[in-house]
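Q: Some structures are shown below for you to check.
Every number here is computed from the coordinates shown, using simple stated rules; none is lab data. Treat the numbers as computed from the prediction; the structure is a model and nothing was measured. Cβ atoms are built from the backbone, for glycine too; each structure is taken alone.
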Structure P
């Protein structure tokens with residue numbers, strides 16, 4: 001699961017991309033122009049950015065340059081009808097990591113996103129283990145002590161987030177930002193409800209604390225021996 005920022009002003013193209021990525025269990029925020037996209041990257045965290053070249057208030061090329069200049073280091077994929085070698089070189093020189101020409105094959109786009117997500121070390125291993133919990137990102141499967149645990153998609157996404165960042169606290173607000181689309185009418189109460197259910201399914205008890213919580217800090221999974 002990754003959180004993706006899509007900056008695309010063509011509604012039909014955006015809808016196709018969102019459907020493709022969400023079928024891969026990614027969460028996609030969609031912006032129509034550079035202005036709203038800049039607000040998004042300043043207020044949220046994204047694992048990948050997909051940028052159209054021609055936008056109503058600027059270009060994806062200039063946006064990429066500005067994003068890199070402000071310290072943004074998430075992978076950037078340019079998605080555009082421009083196909084000359086000079087334009088590809090310009091995009092890569094501006095800081096883009098990949099370049100896909102429209103019209104595109106949705107399966108190829110999904111594969112390229114997966115390839116970009118492999119770059120951070122945290123995304124290399126398909127199976128993660130902390131204590132008695134094992135999570136397989138490829139098969140979307142969770143086990144406790146070898147026994148299968150059935151989770152809903154958001155429960156799985158929360159658990160994956162915590163396991164990818166062991167010993168790091170996430171507030172309910174941070175989890176909401178990473179796991180839910182920004183335009184969805186949900187609150188931190190929903191996060192807390194999902195975590196409560198997740199704990200129950202994992203057999204999280206005082207005797208075996210799987211997801212730790214601390215007032216003011218949030219939630220984490222610890223690598224310390226329980």
Structure Q
């Protein structure tokens with residue numbers, strides 16, 4: 001792959017938030033490439049502080065789809081600073097996301113003030129229809145030395161995820177991060193269901209599959225000149 005092709009792959013990487021095709025499995029060699037890419041990610045002190053549980057059994061996916069998740073009032077309140085309410089606003093800000101990606105119930109004044117708790121809802125088809133779910137586990141025992149809060153270890157998880165994501169994109173496989181899997185009490189239920197040791201933390205889930213519909217959401221990024229300074233910080 002030449003340098004321009006690599007940059008194009010990086011730019012085209014996106015989150016596939018919709019349903020995945022039930023009748024189109026991910027081939028074993030494709031999944032292996034994705035997992036190999038994760039294996040070769042740089043991690044602090046080469047601690048390789050993660051484990052991955054691959055869930056591709058339809059009955060297990062269906063069981064996970066029956067689990068419920070809820071959105072915290074804190075998330076709803078802090079979410080508003082990242083929202084744009086029109087494409088023109090998002091193009092101008094160049095950061096954040098469009099408000100229409102969230103349910104109307106999240107847009108009320110009560111939710112905006114952090115006074116409304118969203119009711120729990122099942123994952124349903126979002127999980128049960130997809131061919132593969134990866135659960136990313138963090139091992140706090142494999143922490144980077146002298147890293148307060150294991151900041152370097154958290155960065156390492158990000159490096160691994162980017163490797164995995166780019167390989168999925170290269171194979172035309174859609175990827176969607178489901179952060180709710182890292183939240184209690186859902187995390188504890190998933191650990192029990194999948195026999196995950198208590199000492200390991202579920203950081204997030206990753207849905208893999210082939211999207212049913214194309215995603216035409218507006219994607220924005222700052223220009224390089226907007227965030228780069230030379231020799232000394234300048235804003």
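Q: Ranked on mean count of other Cβ atoms within 10 Å over residues 74-81, which label among P, Q comes first with the largest value?
A: Answer by largest value of mean count of other Cβ atoms within 10 Å over residues 74-81: P.
Q: Further question: Which structure, out of P, Q, was helix-only ellipticity at 222 nm (-39500 (n - 2.57) for each DSSP H run of 4 or more, over all residues; to 500) derived from, given a value of -10000?
A: That value comes from structure Q.
Q: Matching task: 3.9 is the computed value of distance in nm of label points 7 Å out along Cα→Cβ at positions 58 and 202. Pick the structure from P, Q.
A: Computed on structure P.
Q: With FRET efficiency 1/(1 + (r/R0)^6) of positions 2 and 194 (r between Cβ atoms, R0 = 25 Å, to 0.05) computed per structure, which member of P, Q shows the largest figure?
A: When FRET efficiency 1/(1 + (r/R0)^6) of positions 2 and 194 (r between Cβ atoms, R0 = 25 Å, to 0.05) is computed for each of P, Q, structure P gives the biggest number.
Q: Moving on. For which of P, Q does FRET efficiency 1/(1 + (r/R0)^6) of positions 90 and 154 (r between Cβ atoms, R0 = 30 Å, to 0.05), calculated from the coordinates, equal 0.60?
A: Q
Q: Of the structures P, Q, report the one carrying the highest value of distance in nm of label points 7 Å out along Cα→Cβ at positions 42 and 186.
A: Largest value of distance in nm of label points 7 Å out along Cα→Cβ at positions 42 and 186: Q.
Q: P, Q: which one has relative contact order in percent (Cα under 8 Å, 6 or more apart), as calculated, at 33?
A: Derived from the structure labelled Q.
Q: Determine which structure produced the value -0.83, -1.14 for log10 I(q)/I(0) by the Debye sum over Cα atoms at q = 0.12, 0.14 Å⁻¹, calculated from the coordinates; the candidates are P, Q.
A: Q
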